[in-house]
Every structure is written in structure tokens, then in C-alpha cells.
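Taken together, the values in this text are just the output of simple stated rules run on the coordinates, not laboratory data. Note that the structure is predicted; figures quoted are calculated from it, not measured. Cβ atoms are built from the backbone, for glycine too; each structure is taken alone.
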Structure P
Amino acid sequence: MEIVVIGGDAAGMSGASQIRRLQGGWPITVVERSPLTSYAACAVPYFFAGDLASAGDLGVVTPAAFREHSRIDVRTHTEVLAIDPHARRVAVRRDDGGEEAIAYDRLLLATGALPVRPTWEGVELDGVFFLRSLADSLALANRLHTGASRAVVVGGGHVGLELAEALARRGLAVTVVERAATLWGGGDPELSRLAVDELAAHRVAVRLKSAVTGLVGQGGQVVAVATEGGEIACDLCLIALGVRPNVALAAAAGIGLGESGAIAVDEGQRTDRPGVWAAGDCCEVLHRVTGRPCYLPLALAAHRAGRVAGTTMADGEARFPGVVGSLAFKCFDLAIARTGLTPAAATAAGYAPRGVTVEAESHAPASTGHVPITVTLWFDATTRRLLGGRLAGREPSVAKRCDLLAVAITTGMTVGEVADLDLTYAPPFGPVWDPLLQAAARAARECGN
């Protein structure tokens, strides 16, 4: 059984490795355009900040290691040109310019995502970066050594805020430009206020309700970002407006896409074409709250979907369980996390969302280092089911508390049931009434409990 995997990152290598575990004798070929496999894209901001010694640290497992220890034929610097699902062949172009066709019996598409590229004038100027590929990251890293002093980050989502921190730590004057009235999704004014204050404390400027109209160049180099409120001078412009699924190869091959525009798959990661699977940021996932397919490109989901695909491709049984959309990041000293549905998504799914926000101490007063944590919970007014939550605070446990919410949402708990959870207590770890318990109790009271 000849296996071909397109894409050597999280989903692709997880799938290939799982096939090797289950079918030791099957030939496996992985085609990857970049020089690395298992590229840790989430670590890129920390690489720019100087926390990693070199770009090589972004590679989790090297291509050589996959070849030697897993007997996987990893072909880096190789681009896929087309897929022929009828003949079961993949056309590729090698680094030397030569082209060939690779036959397969079973194919895994793990083509990932592409950055959203606006149609503004000037996006092709030198000094403008999108930072989705390893090549993009290396180009920016090299540029940071050329004396750049001013940067504009367009987009106030979690990637934009991480990049703003990284550049500020490198000594650049940074401005974050966001079209919405709030940072990070536009749905939580209190959390946005905390993030704006944290950025300001580290001399990062934030311009909200500021729509970009274009980029200004001089001699082919970006020199300013034009907004409805005027121009912002810069040497670098990083555009972080989110990602979209990389489905060009799939669409050209006639492989079915879902309503989100990503590749549609079943619970075993099979597409609608015989012999073709898909996993990772190029395909849809099932949301465990709505019960519907959606597009949520997250690292753990990609790894898990790749493993499920590898299992079913190797004639095993597995199903992708779905996601609730858990995400955490830090902005300087402020930790921010979310899980579940936002109010807008909950309303679109047919729920009647209500919300509560609580600020409570992270630790008991008897413990040193206690800081406030802000918890927002959204729940259905009719069933009282917990639908989603966001947390923020200058405390690493914010992320782990969010994980507890993810468990509660996954299991369908009501806010009353969350309020009744028997959690641990010790002054070094938290207060008697954890911030989550306090928020859930307030939500339960609003429901009449």
C-alpha cells in the first residue's frame, strides 16, 4: 500500500507517524515545500523575541530523524503541483526544478492554512510580512538585524498581540492597528481593556476602530500604514488578519469543500473522494457544542486529526471527537485564554446566551503573589448549559483554569454544576472559592438557582 502525505507539519507528520506505527511495511512518502518538518509555527513570536537560539529550534523533529527512525521518505523543498484522484497520482516539482509524478494508493492532504491577504495597495512592498511559512519567518528575522526601529502590526487578534510583544522586546516602537472597537475578536470590552492597558504599560500603542486603507511606499519599501485616521510611519508592517484553509489543490482535484470553505471530512478524516483523507488546518472540524462542522485551525486539533487519519488510513478504527475551540496566549505579563462559543456564535447556533463577568483573586490572601483574574462565562438562558468562557490575568494558571472550563463545556455541564465542583484548595494554589466557582455561582444565581 503506497501512502503519500502532502504537508510535513503537525497533521501530516502525525498521520504519517501513526501509519508507520500500525503498518510497518507500507512505503510512506511525505512531500513538504519547506526545509523543515513539524514546524512549530506557534513558537515564531518567541523566536523573534530572542527566546530561541536559532530557527532550527522551530523544528520539532527533523526530516532526517523521520527518515532514519521511522523510515518515512520525507521530501523537503518539493512542491505539489496537482492531484489526479482518478489516476491516484501527485505531480510534484523538486528543488532542482525537475518534475515527476508520485503514485499513491492512499493520500493524506495536510496542506494547512494561508494568511488572509487584504487587497490594499502596497501589500507587496518590501518590509511587509504575513508570517505563515518558515520562509516568511526567516525573512523577518533577517530584517530585524538591518536597523528597523518602527513596526505596525495590523490585526488585534492573539497572533498580532504576540508579535507586538516580540517586536517590542526587540526594542522596536510598535503600534497595533485594529478595525474593531476591541482587541481579540471584538466581543469582550473588559478583556480588551486589560490587553490595551498591558500593551500601554510596555509602550505599545493601540489604535482601535482604525481601518487600514493601504500601505505607503517609497523606493519599493513600506514607510507608512495609511488608515482612516491618518498615516502611521513604520519600517516594518506585519499583517495578522487571520488565516484561511489552503484548499487550492483539493478544489482543483474536485475534492469536496464544506460551508466554511475548508475540506469536508467525516469523523475518520475521509474526504468525498475514495482513497483521499484530509487533516489539520485545511479541513473542517466538528464543534462539540453546536454539533456542526466549523473551521477552527488550532494545533492540538491538527495533531489529533492527523493521528485519526493515520489510524483509519492504516485500516484501524478511530474517530475525531470534535473541538470546543480552546486557546491561550500571553501578552507580556497578561495571560489570556478562551474556550467554547462566543455570544455571537451561540446565537447563530440557536442558543439564547447570557453572560457574567467576575474579578477574583488568583490565590488566597495568605499567599504571596495573588493577583486578580477576570472570568467571563456565557451560558444558555434556557438550559443553563455553559457555552463558553474567557479569562485574563497576570497569572499562568489562567490557561489551566480555562482547560477546566473546556472540560465542563465538553461534558455539557450547567453553570450550577460548575459552581458545585469540588476543587482543590491550598493557599499557594488558589483561594477557597476559585474564580471559576465564583463566576459560575453568579451565573447560577442569575438563572434563579
Structure Q
Amino acid sequence: MRTIIEPFRIKSVEPLHHTTPAERERYLANAGYNLFLIDARHILIDLLTDSGTSAMSNAQWAAIMRGDESYAGSESFFRLKRVADELTGFRHMVPTHQGRAAERILFTVMCKPGDVIPSNTHFDTTRANVEFTGARAVDLPIPEARDTQARLDFKGNMDVPALEALISAEGAAKIPLVMLTVTNNSGGGQPVSLANIGAVKDVCARHRIPLYLDACRFAENAWFIHQREPGYQDWSPKQIAQKMFSLADGATFSAKKDAFANIGGLLFSNDERVFQQETNLLILTEGFPTYGGLAGRDLDAIAVGLEEILDPDYLNYRIVSTGYLGRHIADHGVPIVEPPGGHAIYIDAARMLPHIPPQQFPGQALAVELYRHAGIRGVEIGSLMFAGAAQHELLRLAIPRRVYTQSHIDYVVEAILEVNANKNAIRGMEIVEAPPFLRHFSARMRQL
């Protein structure tokens, strides 16, 4: 059969609420044209993020009922650790309340002012946590990634010669770690090949620099490797994931992505000294090491999710359904980051709206118009989010796992094509007020 169906049945539903165009205009104005500031009940299709928005399975809900809420030595922690140890092979694991907490602990322990942290592309919280320590976040995507229309199997790869050049210019002593994001979220959700991970590891090992993975979407990356990288077609997603982790010295992980959980994060390390420092900071800011700011029931849900996410039927459905959205809008003239990624479709707002310059935030202007027209919420990934570090001007439509059906996606396709038909009427934006860090979360704007 050619039709790819959802590999699950729906047991519980949550109602959606339609709004009128006049209501949506009022909500936009009250929120300062920042979709983060619009109440969720006023959103029809929410594609703001795939983080913490997944539908958990009946097995996860059942696991929640056996959660051990002991302050210290919780059985829920040890159940999670057994699953994580088998999957990743890392010596040490620290639970945190979400991925950015793992980033904060990692960079607080390992970075100091003047350090340099290279990545294939840092995401917003990663960059902010690096820069908050006084270090500098440097993006080293492959040159082909600059062209959103280029179709490469592994467009999320790091530029290895550029990494060598950066180490030569800065000195290995100023680079406490190298970070690889798999998949490359800010680069369009593009995968990273095992060959590239291995090449980066070789460079890091030669200069005695630890390699860390931002492994939020490790399973989706493993599926792309299974499909596209020669030599891995007979490997299971779990075997590929284990190979990925074996090439790294540590990892940060948001369980709100590829573990189907609504909350939680993990920090992995092979270095005993670093682990002890991370544990001390965890106790100070998150909680005791066997709960890390989470309830025992959350730890059990993550343990089940880490096993479910590697199901080949689920991963095939996930990647095909995301590609369905991408192809149906791209084939009708809407420019996207090619090829479609794993967790989201990224519309190239700069290419779609050439009359809006970067300083007027074309990605945000498009996000506002899509909500105004159809009640759909996406997120800008461009000059509003990254300021001068922006690589592109994009609108990301992140698809929550196991939440929306085919008809929901067809509605999104129809809405985007209607917005595209009237794109010349879309106006740019300007910032009215914004904080110094992660300004896109709370900035208030106006239309020009």
C-alpha cells in the first residue's frame, strides 16, 4: 500500500475552537503581534513548537501511575537510567526539568568569558545559554546550507574544514566543547550523517576537545540515516542512535521532543569531574540528582517514550507526514527549506516576501498573516529570534507528535496557499520593546 496511515488509534480527544477574523485581529493587537503572547485557546492549529506538545501513549499514561515520588533514590529514576544507559552508553546521566536547563548546567560548568563554542547551528536557547556565560556561539553549517533550495541528503552537517580553521585561529584551549545539533533545527530540521559526526569527532579527538550532541531529535536523525546514508539500510533506528551516541563525549536532550514527554530533559557525560560539577549545580538549582526538578511520574513517562520513539513504523509515518505538508505547499510555489526536514516545515519568508527586508522581519510578518487568515500559529526563525546571527528568514511550522491528523494538515496546506496568493499585501514589522536575551519570546511589535 502506498498510503501511510497514522500508526495509532485515538482514545481521547481535545476540542478545538474556531475564532472569527475580527477576534484574531484583536488578539494580535493585544499581544503586540507576538504569537507567543496569544492564549492557546485562541489558536486553532498550533505549530509553534513540537516541544512538550506531543500526545503521550497509553503505555506512558500507565507508567505515570507507578511513578515513585521519593525525594531520593526514586525507582522511577533507576527505570529511566536503565533505558538511557542502554540507548546512549554514556557513563553519567543528570535529569533536568527540560532541555534548556541541561544546557544551562553544561555551559555554566564548561564555559568562561572569551571561550568559543562551535556548532553546526545553535538553536535559540543554546546560543543564549552559551552567551550568558560570556562565551561566543559560532555557527559552522556546510556552505550548501546557505541555499534553502539546495537538496542534499544531509544538509544539517557541520563544515569540518571550517571547524579545523576555527580551532587553528582560536586555539583548542579556548574551545571547551563542540556541539552538534541532530537534527539541525535552526538549519531547517536537516539531518546530520554518521560520517559527519565521525569526522567532527576525529577533529575533536585530535585536539582533545569534547564533542557533545544536542540530541533532542536523535530518533528522527537516525531514521534519516537509515533511509539515506549508504551502509545503514539494514540497521535499526536504535542501532543507529547507539552508534551516534558512541561517537560523542556527552549530550543534552529535551525529553519534550523525541521522548513524547510533556516535560523533562537529560544531561549526559563521560567525564567524572564534569559530572560531579554538574551534579553540584543541579542540586543547587534543579533538585536532588535522582529527580532533577521532575516528578517521578515524569521520569517513568520519559523512559517509556525513549523506547517508543524508535519504532520504525512511527518514524516512517513521522517523516512521510511532515514531507506531505512540505511537498504540497512547495509544489504550488511556496518556497521551503529543501528537502523537508523531520519535525517541521520551514517556509523561506525572505524568498516568499522579497518586498520585506530582514530588518522588517519577514518571517514574523508571515507568521502574523497566517494566524490572521486561518488561526494557525507558527514561529519565526530569523532576524527577530537571532538578530545579527540569523542565517535565514524563516517561518517554522513544527508538527507536534501524534496530535494532528491528515485533515488538519490539509487545512494548513489550504491556508498557506491562500496566504501565498495574497503575499504582496503583507507588511513588515518593527519592534516596540524587547528584552536583551531571547527577545522573540516576549517582544512587542507593530505592523508598518
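Worth pointing out:
- Winner on Kirkwood radius over Cα pairs in Å once structures P, Q are ranked, highest first: P
- For the structures shown (P, Q), FRET efficiency 1/(1 + (r/R0)^6) of positions 100 and 332 (r between Cβ atoms, R0 = 35 Å, to 0.05) is largest in Q.
- Which of P, Q yields 56, 40, 33 [Cα extents along the principal axes in Å, for residues 156-347 alone, calculated]: P
- Structure from which -12000 was derived, helix-only ellipticity at 222 nm (-39500 (n - 2.57) for each DSSP H run of 4 or more, over all residues; to 500), options P, Q: Q
- Mean count of other Cβ atoms within 10 Å over residues 28-35 from the coordinates reads 18.9; which among P, Q: Q
- Relative contact order in percent (Cα under 8 Å, 6 or more apart) derived as 13 - corresponding label from P, Q: P
- Per percent of Cα pairs over 17 Å apart, for residues 124-243 alone, the highest-valued of structures P, Q: Q
- Calculating distance in nm of label points 7 Å out along Cα→Cβ at positions 220 and 316 for structures P, Q picks out P as the one with the greatest value.
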